[in-house]
Structure 1
Amino acid sequence: MSQADEEAIRDIELRFNEAWGRHDADAMVESLADDAQFVTVNGAWTKTRADYLDLMRRLHGPNGPFRMSTRETPEMHVRFLAPDVAMMHSRFHIHGDIEESERVGIGTRVVRKTSGRWRTVAVQNTDVRPGRRH
């Protein structure tokens with residue numbers, strides 16, 4: 001549970017954003033464990049790395065709603081639950097979505113360190129909608 005571990009966990013999110021901007025689905029899943037579960041802001045629930053890869057290929061493909069979008073994460077909070085398990089809450093922004101020009105969301109990412117590398121085991125993302133009570 002060192003500063004280097006926290007930076008490695010934050011770097012997962014930053015690499016994901018970079019891959020998103022390139023629309024590189026293979027790079028978007030590079031941190032996912034094979035059995036990682038991912039729930040998107042629209043409620044799509046994938047239960048394996050392969051399923052999430054397929055979803056990202058469709059969403060970022062030539063006719064996908066994210067084909068011209070970018071993603072950034074201005075806020076991240078890492079909390080270690082054990083020496084080899086952590087969770088990160090983050091606020092992210094997506095710009096250029098075909099269906100919504102700008103989206104704001106909050107994500108929860110659970111990571112586990114195996115063989116010296118932090119891997120994502122679960123993600124839950126939620127859209128933040130203007131005008132809704134918090």
Structure 2
Amino acid sequence: MVRIAVAQTDADILRCFPVMAELRPQLTGEQFLERIRRQGEAGCHLAFLEDAGEIRCVTSYRFLENLAWGRFLYVDDLVTAEAVRSQGWGQRLFDWLVGEARHHGCEQLHLDSGVQRFGAHRFYSRQGLDITGHHFALKLR
């Protein structure tokens with residue numbers, strides 16, 4: 001049975017880690033748990049799609065508002081386990097995110113994607129997302 005849920009417990013958060021680690025390999029399980037808990041205090045949510053007891057996709061997201069876009073859902077991370085990519089799991093979780101955005105009165109959904117993630121870019125283009133700008137970053141440490 002397919003289930004999409006927001007991770008509430010430490011156990012659920014840690015069940016998401018192996019999939020998230022495919023996108024964020026620099027993190028340990030302990031760091032992941034600490035960061036998700038800390039980010040949760042600032043309004044970040046971690047959701048997962050599971051099928052037959054196995055986590056297939058994971059996303060972290062938040063609801064924000066700014067002058068440029070009004071109220072929007074920002075996707076921090078969206079990853080499908082490599083072993084089950086191109087089977088529709090990412091599509092189902094993305095559709096769920098769109099539903100969450102609409103349910104919470106968002107005018108838009110936004111995300112950033114690394115320039116090297118060509119497969120992700122193709123997926124986002126198929127979902128109707130437009131490339132609307134460049135993201136600039138300055139490392140301070």
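If distance in nm of label points 7 Å out along Cα→Cβ at positions 29 and 69 computes to 1.8, which of 1, 2 did it come from?
1
Given a computed value of -11500 for helix-only ellipticity at 222 nm (-39500 (n - 2.57) for each DSSP H run of 4 or more, over all residues; to 500), which structure among 1, 2 does it belong to?
Going label by label, the one that fits is 2.
Kindly point out which one of 1, 2 the value 19 was derived from, the read-out being relative contact order in percent (Cα under 8 Å, 6 or more apart).
Attributed to the structure labelled 2.
Out of 1, 2, choose the structure whose coordinates give distance in nm of label points 7 Å out along Cα→Cβ at positions 61 and 117 equal to 2.7 when calculated.
1
Given a computed value of 1.00 for FRET efficiency 1/(1 + (r/R0)^6) of positions 45 and 125 (r between Cβ atoms, R0 = 30 Å, to 0.05), which structure among 1, 2 does it belong to?
Working through the options, I get structure 1.
Read-outs throughout are calculated quantities, based only on the coordinates presented, and are distinct from any laboratory measurement. In this text, all values refer to a predicted model and were calculated from it rather than measured experimentally. Cβ atoms are built from the backbone, for glycine too; each structure is taken alone.
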